[in-house]
1. Rank structures 1, 2 by mean projected area of the Cα convex hull in nm² and report only the one at the top, that is, the highest.
2. Could you tell me which structure in 1, 2 was used to calculate mean count of other Cβ atoms within 10 Å over residues 14-21 as 12.9?
3. Thinking of 1, 2, which structure, once distance in nm of label points 7 Å out along Cα→Cβ at positions 6 and 70 is computed, gives back 2.1?
4. Supply the structure label, taken from 1, 2, corresponding to helix-only ellipticity at 222 nm (-39500 (n - 2.57) for each DSSP H run of 4 or more, over all residues; to 500) with the calculated value -26000.
5. Looking at distance in nm of label points 7 Å out along Cα→Cβ at positions 46 and 62, point out which structure of 1, 2 has the largest value.
6. Which of 1, 2 yields 25 for relative contact order in percent (Cα under 8 Å, 6 or more apart), as computed?
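Quick note: the coordinates plus some simple rules give every number you see, no bench work behind them. Model, not experiment: these values are computed from the prediction. Cβ atoms are built from the backbone, for glycine too; each structure is taken alone.
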Structure 1
Amino acid sequence: MLQSLTSCLNTTLVYHTSVLGIPVDAVAVSAEGDMNAKGFFGISDKVSKGYERIRIDMRVKNHTDVDTLTKLSMHSPVYVIVSKFP
């Protein structure tokens, strides 16, 4: 799931900047998440089976402001789905 999320964020950013004529020299996206193994292995019903928190690191080499790049990335369909869950 994290790979799908990072790939989609990367692709979304590249496509949107391209359509808008914003030059981008490089993009690197990584993600990490916190998961409680007790929920994953079914040891506890009181703990979520999935990620409790996900952190994304996006590094973009260009001259556009961070707010613009962030807004463009948020069009990612996978991000939209993932961000709907608490």
Structure 2
Amino acid sequence: MRGLLRNPLRIIKHPFIILGVSCDLIAAVLNIIALRFGELSVLTPISALTYIWACLFSVRILKERMTQRKWLGVSLIVVGVVLVTLGRAA
């Protein structure tokens, strides 16, 4: 940790940092494109799906534990997105 603090360029050049920033930039560009063609009231709840991906990746890659309360939160996000998309189709 001390080596990283002495040389901040090591943090910036780390492959995971580069990958994370790249993914974030791609997501931002895709979000701008989606907002240009879609409705904000539909796209905003759908963007909440990023929380689900974060939970799934944290369990799979970081070996984090998900509590029942966290799974309930993920389930509520899914239900909310489904309701918004179904409401849009009606």
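1. Values: 1: 5.8; 2: 8.1.
Structure 2 comes out on top.
2. Answer by label: 1.
3. Values: 1: 2.1; 2: 3.5.
Of the structures listed, the value fits 1.
4. Details: 1: -12500; 2: -26000.
Of the structures listed, the value fits 2.
5. Values: 1: 4.8; 2: 2.7.
By distance in nm of label points 7 Å out along Cα→Cβ at positions 46 and 62, the leading structure of 1, 2 is 1.
6. On the way: 1: 36; 2: 25.
Corresponding structure: 2.
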